[in-house]
1. Quick one: relative contact order in percent (Cα under 8 Å, 6 or more apart) came out at 19 when computed from one of P, Q, so which one is it?
2. Which structure, out of P, Q, was Kirkwood radius over Cα pairs in Å derived from, given a value of 26.0?
3. Kindly point out which one of P, Q the value 12.6 was derived from, the read-out being mean count of other Cβ atoms within 10 Å over residues 204-211.
4. Taking 4.3 as the value of distance in nm of label points 7 Å out along Cα→Cβ at positions 172 and 532 derived from one of the structures shown (P, Q), identify that structure.
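Please treat every number below as a calculation from the coordinates, not as lab data. Bear in mind that the values here come from a model prediction, so they are computed numbers and not experimental data. Cβ atoms are built from the backbone, for glycine too; each structure is taken alone.
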Structure P
Amino acid sequence: MIVKREGSKLGRGPAAEATPRGVGTPPPVDSDALDRGLAATRGWLLGQQRDDGHWVGELEGDTILESEFVLLLTALGREEDEVAVKLCKYLYEQRLPEGGWAIYPGGPFDVSASVKSYFALKLAGVHPDHPEMAKVRDRILEAGGAEACNSFTRFYLALLGQMSYDDCPYVPPELIFLPTRTGLSLYDMSSWTRTMVVPLSILSVLRPVRHLPPEKGIAELFRPDLPPPSRRTERACSWSNFFVALDRGFKWAHRVVPKALRRPGLAAAHRWMIRHFEGSEGLGAIFPAMVYSIFALRSLGYDDDHVLVRRALGQLEDLMIEEGGAVRVQPCVSPTWDTAIAAIALADSGVPADDPSMTAAARWLLDREISVPGDWQRRRPGLEPTGWAFEYRNDFYPDIDDTAMVLLALGRTALAGRPEGRLATDRAVAWLLAMQNRDGGWAAFDVDIDNQLLTKVPFADHNAILDPSCADITARILEILGTIGYRQDHPAVSRGLEYLWASQEPEGCWYGRWGVNYIYGTWQVLLGLRAIDFPMGHPSIQRAADWLESAQQEDGGWGESCRSYDDPAWMGRGVTTASQTAWAVNGLIAAGRAHSPSVRRGVSFLLRTQNADGTWDEPQFTGTGFPKVFYLRYHLYRIYFPLMALARYRAAVSGPAAPRLGRSLHSGALACGVPADPRPLDV
């Protein structure tokens, strides 16, 4: 079902340049204005709670979502559907003034996004001689043509007959038979990669094509005068060259090996895909895998009327939002994440633990605890299933970060002390402890998915084939562990600290894997360290706080562009935003600088830029999907994070700190049976 919305469109167009960095004179923070600001945002957020107790804001990605949906419809023979026209209307509105499309507001031209958008618009009837199409075409050709697209774009072009499957990376379905001891198996890849490569492996063998008439194709975007792009390196002996040669070998074998010998691999990939449809809102509950699964089902002979195909298409349509005659697409939905953070922010702002809104949120979260096995058990067999998914349903992939955030939220509600709350917390804490990586950190979904060799395979150019430890999630785990009583003397906490110290940047900040970028990583580390009662006067912590203060801009806010993932010169630089300002303020408060001029300037910025209804305007993308490749705009980030910052500032400057939650050591701290240096277990 397409969600329809009234009102003005919230787009993804280019943003203004960053404001100059500098230090202004902090205006005094008026306590009455602070209370009014808190009340307005608290009221607005409470008004957004759904009847069953949860929150979910729009999750916005870039235009590859709309263009790929049009290409999917074209593969199904439905490029003239009304929804395709509405998707293209949105695409057209998001183009760069100089031609083409970027993958985040204010970002540079991206060739893959531009090729797909150009193709979609042409399929929808926009003439290639249209001035805007001509501008895009010129930029694509200047960037190397359609041949310069990434691997996943190439599969779309092959499906629609614009290039050969031989120009795509070959993904052998037999990959599913490799054991984890090889380090190159399906289960040595990140969970999201897994859900994409399995259906793509089916396409690699069956090679479905919908042939388009020439006038609908994009032959004009190719550059036959240029050598084809290659992942080969100048060094004769390198892993990149080895995998390029292996890719060629697979393509040769595809032509000569009898199809009967490929059937076991195809059957295994087919079974894996069908099994992973269960307990999920689509394969992996993320847009790319969901689209690829439809292509795979059809290539396997499923009719468009088959229940699996209809269900998959319906799940994709559920991600659509229609507004102003245009349709945009979400990459997935974030109800668990939004509900947990909203509940934390509301509790911080003064909503009592037994308030009906908090109880309803806690009940909704408890009802969504996962209790069935998932892919993660390949490396942790025998561990009791638990955890929470990012989406409404994604049972194979409980999210480590979401699980920690849910526990932080539950601890602020009246249900935390009841049997169901305590039992859920016991299970989840034991699971989190067991999911610690060998390097002491925590990742998003799995354990020890860190074999760098896999980054050399030809289909790894989405820059996220692995799921290694990251500072932001590691610190979030320390935050929940500290909140319920763990301290530095616990082995898991000690190893987590070692990871954080090893990953601190020379400037004093931390890289943010799941939020943009160093501001996100740094604030979360400071919160985690504060929660375990780490001495906040430690030089490493003060270096981090100093870095945050140095990144504050002249208007009192903080902002960081997605460009910082590509260029370290952009570290801590970008258009100031409410969410990133809130992160910095919260980080500085955790570091003991609540009374500092920097925090006062940050709080004043939030109050000054707040709208009358308690919201903030924030068109920038401050969430991260795949660094350098895919970014996100969480529409509630601009609400609950500023609310959290204002509330914590008021609490920090108005009197003694509020009592900490759960000071006694949690039972899970002593019950964890995972060895200090767990080894990955074979399948």
Structure Q
Amino acid sequence: MLNNDAVNHWNVETDANNIAWLHFDNPGAPANLLSQAAIKELDNIVKGFKNNMPQAVIILSDKKDSFIFGADIKEFTALDNQQQALDFMHKGHALMNRIEALPCPTVCMIHGLCFGGGTELSLACNYIIATDDKKTKIGLPEIKLGIHPGYGGTARSIERCGPIAAMNIMLTGRALTARAAKKIKLIDEMVPLRQLKTAAERYALTAPKRNKLPLLIRLTNHALIRPLIASKMRKTVANKAKPEHYPAPYSLINLWLKYADNKRLMLEKEAEAVAELATTQTARNLVRVFFLQEGLKSQGKQTPFDVQHVHVIGGGLMGGDIASWCAIQGYSVTVQDQDPARLAQTIKRAQYSFKKKFKRDRRAIRDANDRLMADHRGTGIHRADIIIEAIFEDVAVKRALYESIEPLMKPDAILATNTSSIKLEDLSSCLKNPGRLVGLHFFNPVALMPLVEIIRGDESDEKVVQQALAFGKNIGKLPLAVKSSPGFLVNRILMPYILEAVTMVDEGIPVEVIDTAATDFGMPMGPIELADTVGLDICQSVAKILSEALDMPLPDNLKTLSDKKLGKKTGEGFYKYKNNKPIKDKTANYTNKQEVQNRLVLRLVNEAAACLREGLVEDKDLIDAGVIFGTGFAPFRGGPLEYIRSTGIDKLSQSLATLEAKFGSRFKKDDGWSEIT
């Protein structure tokens, strides 16, 4: 056994039944990370059992609401080559294999978050017991970092759950509740927190025999069946991720297909596969995106903001969805609109949102319904801690609204506008207290888009800005503080990209070719389909504001719109729609597809450089974060500024110069490129 000086993360207690309780507690950290130091310490502890074998081993966390958050991702960024990565993986494998080989029963107690390496550690044990608490979430999210489980999680999860269930959680990276984990046999028992220790002790002392998986599930792992299932898995993955962009899911499928008959060999090949993936540019960029996400979360932690009631003005698509999202997050919400019929539709749409979010949890659906109230007359204004305005984009109408509601607001209540492009300075001057106005710009669809821009106007009180950031974080969004300017950050960068696409439509280039050029680059959706989805009237409104402020001429196809051709919502825009899906011409072609892609991408990244020069956000990395989480910009490329850095400033500058010579000054290289390092 180790002496106390050698142990910094683990504490071993042996009880009267000779059960060794291994307590994990990263010193001074809010959550446990399975770092290389923690792995080495635990490995030495397990080695020490050889001379003094306990009756059983139970692994648990001393953190309040988490087991193990995963491996220490910062350590991945220090891996310079494949051999270093392989050595890194082998250390984790050695520990898991040693735990799995112990002759005594091993039990893992899970309460709270258990991800990645933490889940793989639990899979190396004989039994996994988890609490039924809502805070308990179990998953293998490595795919989101450009790798797949690398500490034995592939073979062991398949062994426990069967290939269909196990591959599903690994390929999606989604977190499971304890109930869902129990259903697929990932864990053995689900108990209330007060019974967790007793249940773990019972399993340790009785070592009950684990039942075999049903025959049908075992058959899906048969060598003759695997190729059929693997083929279907590839097709499913291909709908969302191309192998040249995201190799990890395809690597995982091939690993299972080739080596599922031999667990030892599969574990060996798993380590080699992850070592190869971990040093790819995709993995490096996805790890960077993870830290960008954590950076956005930290923006909402500076100032506490206790909101008891939210009032939303505007029961349209955005306003209604903002209201239902706040209700889902546990807030009391009133939603106001001057049209009672529209309010009825708002509440009806919210029912669908609640059912989609909570599925069969009738109590959660009922509670969310109870928290959301239609409020035609605006009686909720006087008790709201934050009022979110989400009416149509008209400066005069918004100002008139603010003047009418300010006398009704609590003195310390925040007034937030969901405007997508109007400068706050054009709105705040009508207020007696202009410092209370901030922008709270959500993206459509609200339930799916993680970003919310917090717009800081010249007169916005800094405390109000910090409270708005906290509110953004508290409703489960990634808040990004942005200086007030036309289009703010995301729309400012996105709009030149969309305008260039529409300009190409004016030139006669097929819409399918334009959209394919974008998706080939890695965008989740092409700019033409995106414009149709957002609504061509919305695009036109934002484009007009940016056109006046930033000299961005409107393409002909956006100058005059038909009420019957506003995009997906009317059934026709640039595309015609059937069953909510665009009808595309698969034969569409164009001679210079690379030029189409260059025109789209370089307009976008050039505008990102302009935003950098103008200092719209406090840190240059926040530009990449905002564009990734606000537009879906290809995460594997790390963001527009990272794309410039990795591709090469000189190379892209030459491409810009070529386009400027052919198409004019809109491709002139912005001075902000000089600040990209």
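1. Working: P: 19; Q: 9.
So the calculation was done on P.
2. Working: P: 26.0; Q: 27.4.
For Kirkwood radius over Cα pairs in Å, the value 26.0 is produced by structure P.
3. Values: P: 16.2; Q: 12.6.
It must be structure Q, since only it matches.
4. It traces back to P.
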